[in-house]
Structure P
Amino acid sequence: MTALLTIEDLTVSFGTSAGRVKALNNVNLTLDEGQILCVVGESGSGKSTLALTIMGLLPQNSEIADGRITYRDIDLLRAGSEQMRDLRGREISLVFQNAQSALNPIEAIGPQLEEAILTHGNTSLRNANKMAEDMLYEMGMADPKRVMGQYSFALSGGMCQRVMMAMALVMRPKLLIADEPTSGLDVTLQAEILHRIRELVKEQNASVLLITHDMGVVAAMANDVGVIYAGNVVEDAGVVPLFRRPQHPYTWSLLQALPRIDEPGKRIEPLPGNPPDMIKLPAECPFLPRCFKAQNRCRTDPKPRLVEIEQGHMVACYNPVVPD
C-alpha cells in the first residue's frame, strides 16, 4: 500500500503559566491510501492535538520541537500559509469534536457551507448553493433548504454534527480527520455518521484518521489502530491483531474494561490510577505507575520506543503482554 500521511517523531508542547505541557512525544504513525486509521486513548492523551498539528491550526502558545508530517510529498510542518489554506478543505478536511462550537453562531449555515465551496472550487454562487443543499441532503437532512437559512444555535447537537460532516465532505477530500465525530450522539445517528465515513472511503478511495476513545467504534471502523497514552504511541497494529493479541499493558487494560457479549459473566476491570502530569512527564515509561507488568528495567531505563514484535505490530514496552 502507498502511504498518504506519514508522521515521524512528532513532538509538540504548549506553554502555560504552570510550565510546558508535553502534549505529543516522538509520535510515529502512518496512514495508507484508502484506509482508516483509528487513534484511541483516554481524554487528554494528545489525540486532538495531533489533529490540529496536521491541519496547521495549533494555538500561538504551542511549539513543535521536532518531527515531520508528510502528506503525499508535502511536509505540512514546513508548508507555507497559502499552501496550507489551499490544502485545508480541498484535500484535507477536519471534523471538530464539538460541532456547535466550531460553527459560526452569527452566520447562517448556508453561507458557511458555500464559503468552503467557493474558496476551493471554480464555480458560481448558485452552483455552490446547490452543492451545499445536496450535501446536507446526503447527510440525512430532511429539509436542507430550511437548514441553510438557520443558525447553529437553533439546531440540535446531532444536526450540527451533520452540518460539520457536510462541510468537511463537500469537496470530496482525500484525507478526512474526524475528531470524535460520534461523541454525544444517539446510536442511530452514530451509525449514520460512521456509514457516511465508510462510503467516503469506498467511493473516493479516501483515507480517514478517526480519533476516538470508543473501542466499539475502533472495532467497527479501523483497518489500523494507534494507541496513545500521555502523548506517546504505545501500540500500533492492525485492528484484528490488536483486539486478539494486545501487547501493551495499557491496551490490554482498555480492553479488559469493556463488556463482552460473548462473555456475559466476565467481570469488567477498571484501569486503576490516573494519567501522569503532562507538565512533569517522567523519563521512564509514563504508564509505569499503573502497569501490572512493570519490572526493574521499566524503573531504571528511559521510556521504550516502538519496536516491531511481529509483522505490522509495533509496541513500546520492555515487558509486553504475552498472549494465551
Structure Q
Amino acid sequence: MADPDPLTVPLLFAATHGAQSHEARALRRAVAAGAVVRVRRGVFTAVPVWGALDARGRLVVRTRAVVLGSARVVASHGSAVALHDLPAVRQAADRVSVVDPGRTTTKVTPTLRTRPGPLRDEEVVALSGVRVTGLERTAVDVAGTAPFADAVMCVDAVLRRLVLPRGHRTGVEVDAELDRHRARLLAAVGEGHGPGQVAARRAIAFASPWAENGGESLVRVALHELGVPAPELQREFVVASGTVRCDFYDPSRLAVFEFDGFVKYADAALRGGRTPAEVVRDEKRREAELLERPDVRTVVRVEYRDVVDPRRLARLLGRAGVPVDPRRVTAAARAARLRFAA
C-alpha cells in the first residue's frame, strides 16, 4: 500500500455541523473508540491514515487543518517547507507556522506560531486548496529565521527548482538565471541589519542549485564549517564507460567527494532496475575509472553519519590529503550536536 499523500488526507471538521450536532457527537465517540484522531481542536482524521504519516506528513495535515479553517492565515516558514516538500534537518511535526496579515505581533502556542504580515498576492500560492507562501517567499522566510544548515537546505532546493526545473544544466544562460533569482531573493531580504537579515543574506549567498538533495546541502555546510575551501559541484569527467558527474570536486587536492545517501540503494526508481548489490558494484567500477584520470587522485565517500559527526568527516578528509584545523573540527562537532540533537 502506498504511503498516504498528506495533501489529500481526508479531514473531518466538527464545526461544519455544530459542536452539539449529531455528527460532532459521533466524532467524539469515534475519538474515544480509537477510530479517529484529533488533529487540532475540532478537526479529525482516521487513525490508520494518521499512523502511516511521517513527521513531514503530520505537519502538512496539521497545517491544512489550521489554514482551511481560517479565511486569513497563510502557511509559512516550517509549514511551507513541509507543504512544498523541501528538505529540512528535521520536521517539527507539532507546531504549525502561519502568517496572518491582520496581526501586528507574533503569537506562539504549543501547537501554532502566528506571525504578522504583510503578504503580497504574488507571494502566495495554493497547494491542494491550502494557501501557502510561494517558493521565493518561503526561502527568504526560512533563511532569516532558521539555523544555517536548515536555511541552506531550503534555499539550495528552492534555487534548484527555480533555476534547474528540468534537471542538471550548466552554461552562461543558467548562470544568468541563477544570478537573477539570487538577486530577487536578496532584494526581498533588503539591505538592512534587522533581525535575520544578515543571516538570510549569508545563507542565500552560500546557496547553490547544484546541490541535488538535502544530504548534499548538509555536506556543503559541514565542509564549510570545517574550513574546507568550497568544492566544485556536479563536476563532469570523461571515463572509459562515458561521462560521469561527481557530487563535489576539490581541484587543488585532485579529490572527488561523493555523498552516499541511503536512498541511492533503497529507492527502486533511483536504482533503475538494479539490485542494491549491483548499485554498489557499479559505484566501485565508476570509482576505479575516475582514479585512472590524472586529475583525480582520490575518491572520498561521505555517508550521512560523517555529516552528523564532523570528526569522522575530518578523518576522511585527512586520509585524502585535505588538511583540517583541529579547532575547526571542535567547533563543527559542537554545531552538529546542536543541529542533530533530535
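We did not get these values from a lab; they are worked out from the coordinates using the rules stated. Nothing here was measured: the structure is a model prediction, and the numbers come from that model. Cβ atoms are built from the backbone, for glycine too; each structure is taken alone.
Points worth noting:
- A value of 15.8 for mean count of other Cβ atoms within 10 Å over residues 49-56, calculated from one of P, Q, originates in structure Q.
- For the structures shown (P, Q), relative contact order in percent (Cα under 8 Å, 6 or more apart) is largest in P.
- Read-out mean count of other Cβ atoms within 10 Å over residues 105-112, computed value 10.9, structure in P, Q: Q
- Test item: Rg/Rh (Cα atoms, Kirkwood Rh) calculated as 1.02, pick one of P, Q: Q
- Read-out helix-only ellipticity at 222 nm (-39500 (n - 2.57) for each DSSP H run of 4 or more, over all residues; to 500), computed value -14000, structure in P, Q: Q
- For mean count of other Cβ atoms within 10 Å over residues 25-32, the highest value in the series P, Q is held by structure P.
- Structure with the greatest value (metric FRET efficiency 1/(1 + (r/R0)^6) of positions 65 and 233 (r between Cβ atoms, R0 = 30 Å, to 0.05), set P, Q): P
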